[in-house]
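In structure tokens below, several structures.
Only the coordinates and a few stated rules stand behind these numbers; no lab work does. The shown structure was predicted, so the numbers you read here are calculated from the model rather than taken from an experiment. Cβ atoms are built from the backbone, for glycine too; each structure is taken alone.
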Structure I
Amino acid sequence: MHVIEFGTRQGPAVARNAALERASADLIVFVDSDVIVPRGFFEAHMAAHREQGPMIYVNGALVWVATLEEALSMPRPTVWDFSGRSLGTANASVLREHLDAVGGFDPAFRGMGWEDSDLGRRLQKFGLRRVQLQEALAYHVEPAITTPEQLEVRLAKERERGMYALHYMAKHPEFRTRLSAQDTAFHRFLSWAMRMGGIINEDNLLVWLERARRRGWASLEKIWFEGVITKVYFESLNRARAEKSSGTSGVR
């Protein structure tokens, strides 16, 4: 294992490119630091590349859990775990030669969000086929948010995602990119509806989440949470768009 350190935070794209420079294998498998992989995970990725030909890349299945104990019980994916992203680096694999051919991750994504989706789009345009592999199962451990400090960390990630969504959409102006970036009137209405018409917001979200947990309303807890973080994402996207129009973009 190699640990690569930076003096300052430069974002996932720069960090992953630095790791790629150190990697020597023909097949690169991506996982995140809060992801647990069970026995057979790497074998499933390798088998897919061996059996389905060279012109593919793999997205594995990712299950979101709240604790390590839940991950070790190895639950199956639910509807909440579905993702239509072109590539998710929490669980993915790509041949090294294809990463080199498209130039790796775009270092212009200096914060959280879209660097992996952008790479997926470029791999597809290079001619690769995306394979969704349920056999390569991994577990993303994200503890329940119960404190203002935890919530603020999560909202800060959404603000970064909103900021860099414009760069992602500019690189890939197809309508499906707007869909993946949720930049549509439908997605904004959906966020409003998930927040019960705006009743739930970042100021009172923790109260509503605790209310849902006490009553065992797991689905409502997820709906309310997703509605609020998406609202914050949209606000950041709108602000970035306004700054770009005025020539004062805050993207660094």
Structure II
Amino acid sequence: MDRPEALNALNSKVLSDLKDITRQVEQDREITAVIITGEGKAFVAGADIKEMLKKNPIEARKFTQLGQAVFRDIENMNKPVIAAVNGVALGGGCELALACDIILASNKARLGFPEVGLGIHPGFGGTQRLPRLIGKAKAKQMIFTADILSAQEAEQMGLVNKVIPPDKLLEEARKMAEKIAKQAPIAIRLAKSAVNKGCEMDLDTGLAYEVESVSMTFATKDSKEGMKAFTERRKPKFEGK
């Protein structure tokens, strides 16, 4: 995210650009894992308040729908996405992190939802993804109080996977991305879909989806290679087929 002069705040152009690059990454077979981070001191400070201030309800609806669509694209991307939260991630910034699969945070990061203090509330998925991740009661507390959490507090709450020193953040994110990239890509894609969709289903429906999903992996060359490599005590060579 490269708009450091505005702490990487999200306006319509930034969201449109993010949608475009997400589509390009999705289609690039050479890319097997993705890291999103912020240029400068911030991850993403939130939506651009100066732009939002001018919007009427109809314009606000279009802007919100755009943000939701972009973050849904990131959430549904057929590759794992790691958020490397290097600084403040407020409002839309925190919602962007929530759309990613794994959240790593600098110990200097700050996360929260200040929207109700502006007379609005989260609209890029915060009221939906946050309670699914940390539970309804904690999500309501975060949103209603507009408290800004330290990275350590966010980790304790279950919002952040791991807190890392600032100078090691991208290094750790790359190590994790490289570790994931060594696994079978089709299996990763199907597992991601099973987790995401399963969280929106009751348990029995989710288990049925899991059966169909894991059965599909047995039709891949990678599954045969992976299991054969295990029996031969060697590292597998996955082709994404």
Relative contact order in percent (Cα under 8 Å, 6 or more apart) - structure with the largest value, from I, II: I
Entry that produces 62 once percent of Cα pairs over 16 Å apart, for residues 128-167 alone is calculated, selected from I, II: I
Comparing mean count of other Cβ atoms within 10 Å over residues 8-15 across I, II, which is largest? II
Here Kirkwood radius over Cα pairs in Å was calculated and came to 19.0; which of the structures I, II was it taken from? II
When mean count of other Cβ atoms within 10 Å over residues 64-71 is computed for each of I, II, the largest belongs to: II
One of I, II was used to compute distance in nm of label points 7 Å out along Cα→Cβ at positions 48 and 232, and the answer was 5.5. Which one was it? II
Given 0.05 for FRET efficiency 1/(1 + (r/R0)^6) of positions 144 and 216 (r between Cβ atoms, R0 = 25 Å, to 0.05), calculated: source structure among I, II: II
